[in-house]
Structure P
Amino acid sequence: MADDLLVIIPTRGRPQAIPEIMQAWDDTGATAHVLFAVDTDDPELAAYKKHAATLKGDARVRFTFAKRRRLVGTLNAQAVKAAKSYRFLAFMGDDHRPRPADRPWDARIRECLSGGPGIVYGNDLLQGEKMATAVAMTSDIVTTLGFMVPDCLVHLCADLVWVAWGRGMGRITYLDDMVIEHLHPAAGKASMDAVYEDCNSSERASADAAAYYEYRDGGGLKADLAKLRNLVEEAA
């Protein structure tokens, strides 16, 4: 069904990404719904609102405008709400672009997740199988845990958590030929801007890395995996 998968895209300072992302949807034949989550203090707020008005008639697209919660806070707020209405939830950054293939990427996500609780991700042409920089999962994972990312994180390391969840619950699929390209400065595919500078600063990297290791080694991951394994058993 065209309305069972929602892709949540928190975005800041990059209104030019909106038409590029929707062009990628059209180029790949995607029918997944997309939610652009915009901060009300964004310096480019007017441009985002203009895109929202232009896309108002597109049933695939919604915008939300809310106070800034940073990436993880925004993603969690929207995912918890959306889990009530969508069977599958996905995250992409505003610098991700799905690429054309023999079959639409969103159809493959639905196929992979239709068998029960699980996680799927594709090739971002940067981290590959190592990190799920863009990810999709069954919404019952979000409902079970109460979040899509542990709220001890702010921006970084969510991709490591998703891989740990999927492997730990024995329900993860990596699709090397499903390309969702990450147009990141680290790959030489984007210029450094204020958002990248903020999110990839040494302070942010250190803080999120410390929070991730505490979550991984301090009992948080173990507790969440117990819930997810129970979810898999109940769905069997």
Structure Q
Amino acid sequence: MVGKKRKPIKTFNERFLDRLLRLCGNEDIAISNSDMRKSLKWTDDRYNKVKASLLANNQIKLAQGPGGKVRFVNFPNKIEKRNSLNVFISYSHGDEEIKRELIKHLHPLSRLGMVESWDDRLIKAGEEWNGVISKKLELADIIILIISVDFINSNYCYDIEMRRAMERHEAGEARVIPVIARECLWHYAPFGKLQALPKDAKAVATWPDRDTALATVAANIYQVSEDLLGVGKP
């Protein structure tokens, strides 16, 4: 049986150009090197090597400004407007209830056209679940990890979904957001270095009112979405 074709992984040059286009906000303007580095989360060495390659290929050019700026040589004439971000929710089925409640709190963001949430319950009958999950994970702009002892003990959640999510996060391809569902020893996991939600990383299950906890999660994801979509930026 022939497996489904995987989405090709973008080169560093492609990631640079994609990020430059996003920061431009669909306008032919120059972006500072500091803003590009901060957005890509690359080391100076990687950033400078990729920039040099794109300059040599005449795809970008330098512009004046504090610390230097870059811009397209030929700004794309046809640009697809980004209407929403893809949100992938990684969770253990032991946290099904919290996951469902979180999706409810994210729904106002969907109404605003900012995000489209996806989890494995949306896999259709007859679809190859592993292939669908892999594809959705690769397309995600925001990856929410619903953390509990069941998540950490799940080989699929931890060893496959979480590890790939962190690889994409480190490469600047996606934003990983841990949401602590239930108290567990999560601080030493690879995602332990990331700012976790809800407020003060206090587990959702320990809040007197679950709606309040999840509302703070949704509010933070709203802010992240604004940042990724460039809302209000020139």
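In terms of distance in nm of label points 7 Å out along Cα→Cβ at positions 161 and 217, which of structures P, Q is highest?
Looking at the calculated values, the largest one is P.
Who wins on percent of Cα pairs over 17 Å apart, for residues 25-152 alone among P, Q, i.e. which is largest?
Working: P: 63; Q: 71.
Going through P, Q one by one, percent of Cα pairs over 17 Å apart, for residues 25-152 alone peaks for structure Q.
Suppose Rg and Dmax of the Cα atoms in Å works out to 16.8, 48; of P, Q, which structure was it derived from?
Values: P: 16.8, 48; Q: 19.2, 58.
Going through each structure in turn, the value belongs to P.
Using FRET efficiency 1/(1 + (r/R0)^6) of positions 105 and 129 (r between Cβ atoms, R0 = 25 Å, to 0.05), single out the structure from P, Q with the greatest value.
Evaluating FRET efficiency 1/(1 + (r/R0)^6) of positions 105 and 129 (r between Cβ atoms, R0 = 25 Å, to 0.05) on every structure, the highest lands on P.
Comparing distance in nm of label points 7 Å out along Cα→Cβ at positions 33 and 137 across structures P, Q, which is largest?
For this comparison of distance in nm of label points 7 Å out along Cα→Cβ at positions 33 and 137, the top structure is Q.
3.2 is what came out when distance in nm of label points 7 Å out along Cα→Cβ at positions 57 and 177 was calculated for one structure; which of P, Q is it? Intermediate results must be reported in sequence, preceding the final value.
Numbers: P: 3.8; Q: 3.2.
Answer by label: Q.
Rule-based calculations on the coordinates, nothing more; no lab input. Note that this is a predicted model, so its numbers are computed, not measured. Cβ atoms are built from the backbone, for glycine too; each structure is taken alone.
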